[in-house]
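**Student:** Some structures to go through are shown next.
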Structure 1
Amino acid sequence: MKFPYSFPLTRSFCTYLGQTAFLAGETFSSIFAGRIRWKLVVNQIVEMGFGSQAVVIITGAFTGAVFTAQTFFQFNTLNMSSAVGPVVSVALCRELGPVLTGLMVAGRVGAAMSAEIGTMKVTEQIDALRALAVNPVDYLVVPRAVAMLISMPLLVGECLFFGILASYFVAVSLLNVGSIYFLHNMWNFTHGKDIIMAMSKAIIFAILIVFIGCQQGLTTRNGAVGVGRATTEAVVISSLSILIGNFFLTIALNIIFPAGVR
């Protein structure tokens, strides 16, 4: 039985995966070699990190608030309203905080990176950089990669903080959960490994977003139409990679940090 479309799709996927891996390898080689333009890194941190704060804060706060309400409505029927705090805290640290922050940043920053680099590609500005003996990876990709690796853990931490703060406000002020029970149980059941999981996922998601976005931009063709297509594909591929990668990261991290280990 023949599958006429399977081999071209598989070949395209392997080619894309290889190109992205090669870009990542070249980028990290430049970083370890010290070829970092710190002024560009700072500019990208401002654009990526500072510019994404509003989106991350709103996402974290309302995720924590609505998850608290739903958890309370279910747990209250079992007289377990005091367990709302640790459930929300652990869920935010392990899953909701890193994943939702990654999706928001992929939509905002990943699209911007792909569009910016893609526009430079179709207008031959990248060829001009090569003509001036400037490595496009060192000039375009390395600052964005370093900035993303610095910004993403901070954004995830900010999402967790405001999510838990909103959870406390909703539980204590609106749903009449005792503040002492909320804080005491949250402190007892939220361990250091939960924070480590959040930061580990933040770093992996940052790598996925920056290299997928830059790869889409560097391979843009066909003018303005190609830029639009590359931007859309960057967001879709980054989002799917985050969701799929999150599953495998969750399995791996729970093996590394088994239950009962603080």
Structure 2
Amino acid sequence: MPSPCSELPSGLKVPLIELKGVTKSFGSNKVLDNLDLTIYRGEAVAIIGPSGTGKSTILRALAGLLLPDEGEIYVQGQRRTGLAEDSADPIGIGMVFQQAALFDSLTVDENIGFFLYEHSRLPQHRIHELVNHSLERVGLPGIGDRYPAELSGGMRKRVSFARAIIADPDKTSSIPEVLLYDEPTAGLDPIASTVIEDLIRSIQCGGEGCGTYVIVTHQDSTIRRTADRIIFMYKGQAHWEGTVDDIDTTDHPLVRQFFSGSVEGPIQLVG
């Protein structure tokens, strides 16, 4: 069932990010192969498929962290001509990496507010307030003075979420409208995974930006609990699209093999 907060009042689908004919290779390995993909405002998209099929590469292309070899990327109708650092996108795009990627020598407060401390004109006390608000949104109030080594794996994941959603209130374009999650529940136990899955949905419905997200995951519960639309990738191409309900009814051989975990089928293991 789609999340109620993903439904637009008018029912109109508004494209936020579009990949058109995107191809990307690393050496002789073609990771994305003439891919077309559209992310619409207010939806939750899960990109799934076997390892090595370009899922994380898609996230980096959406985020503006890498350039395609061929094809075009549009953000809210405007063609992106470089990397994210070259020019500002018309909407904010935040990314949560598979590893929390926190600075071990910095406190939680300093990790979350790092970009604002370094690049904004906000006074330190105001940044501290914004950090605390972000921590409250991810259910971790009052831990700003701790270091990453003092946190559990699930807590570190949530701190990385807080870092992704913090924004400079003086620059509305910095407020992320789209969040990109790369394997956010990888390595977590089932209970910690449920906490993260609920958090992803609560951030989407929180009314402070972040109303659209794309998630790469292999975990069955995460797919079923966080996705409105599912895209199945294999060998750099999108081979199937459907909803959570479609998972158990489709006869598509790639999807059937993936969810059954069978070694027999069209998905061939490498190495």
Structure 3
Amino acid sequence: MEQILVIDAHTHVFPDKIARKASESIGHFYGIGMRYDGRVETLVDLSGACPIARSIVFSTATHPEQVRAINRFITATVSSHPQFAGLGTLHPGLSGDEIRAETDYMVSAGLRGIKLHPDFQELYPDAPDMDPIYEAALERGLCFVVHAGDERKPYSHPARIAEVARRYPDLSLVAAHMGGYTKWDVAYDLLAPYRNVSVDTSSTMGFVEPDKMVRLIRSFGADRVLFGSDYPMWNPCDELKSLLALPLETAERQAILYGNAAKLFRLDL
């Protein structure tokens, strides 16, 4: 395998006592068998088997009362694993004071942004009740990774993320799954006009042909694409091999595998 720097910008982790159940719940939601258990140490072992220098880890609060515990778990995880950087979670069911307190905590704890999963959280990212979250994050320099796309659910359509990008042009957004899981053919048209939107490769390379993957990357521009494995769904090393097998230029690979994520999440090796 080519020896290069790699940041895996999209991984989910859970506390050991609930990890297997949480992972199985994701698999049930998508109707797929999960490859791994979602434990932190499983990700450590898998990523350590290939040249992944850093992983971005996160989880998602499906209820407001979960936010604080998840953010503390992610903070503890990255504190004990220097190869990780973390994203926090928020929920529109929090009060304005609670949103501000949690975003202040994220900054003080060194978390690098916020993960939203509209389908799990059953929220519309462009709804008015999300504005306090975006405004608090923007004031504190926090970016967002947002699950994008699903044929079965209305919440995460790329058009809704595009509307957020239009309303908040200074807010950095990553539309996961190349801008729209199962909606790759429409995601580019909707999201490409907004330069504050990047995309990641998670849960895409196993579903689209390599030549189409290259077209998607070059349509957005390699400077707007981040590598992501979507652990525990997939093996980070396998996803990395798939990316390295694409006929990309060296500069394109370096941007996707390291440079873009390092800049967005403010990471140094």
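Taken together, the values in this text are just the output of simple stated rules run on the coordinates, not laboratory data. Since the model is a prediction, treat every value here as computed from it, not as a measurement.
**Student:** On Kirkwood radius over Cα pairs in Å, which of the structures labelled 1, 2, 3 is highest?
**Tutor:** Top value of Kirkwood radius over Cα pairs in Å, among 1, 2, 3, belongs to structure 1.
**Student:** Now for a different question. Compute relative contact order in percent (Cα under 8 Å, 6 or more apart) for each of 1, 2, 3 and report the one that scores greatest.
**Tutor:** 1
**Student:** Still on this structure: Using the calculated result -12000 for helix-only ellipticity at 222 nm (-39500 (n - 2.57) for each DSSP H run of 4 or more, over all residues; to 500), pick out the matching structure from 1, 2, 3.
**Tutor:** That value comes from structure 3.
**Student:** Still on this structure: Tell me which of 1, 2, 3 gives 4, 16, 29, 27, 17, 6, 1, 0 when you compute P(r) over Cα pairs in 5 Å bins from 0, in percent, for residues 14-85 alone.
**Tutor:** The read-out comes from structure 2.
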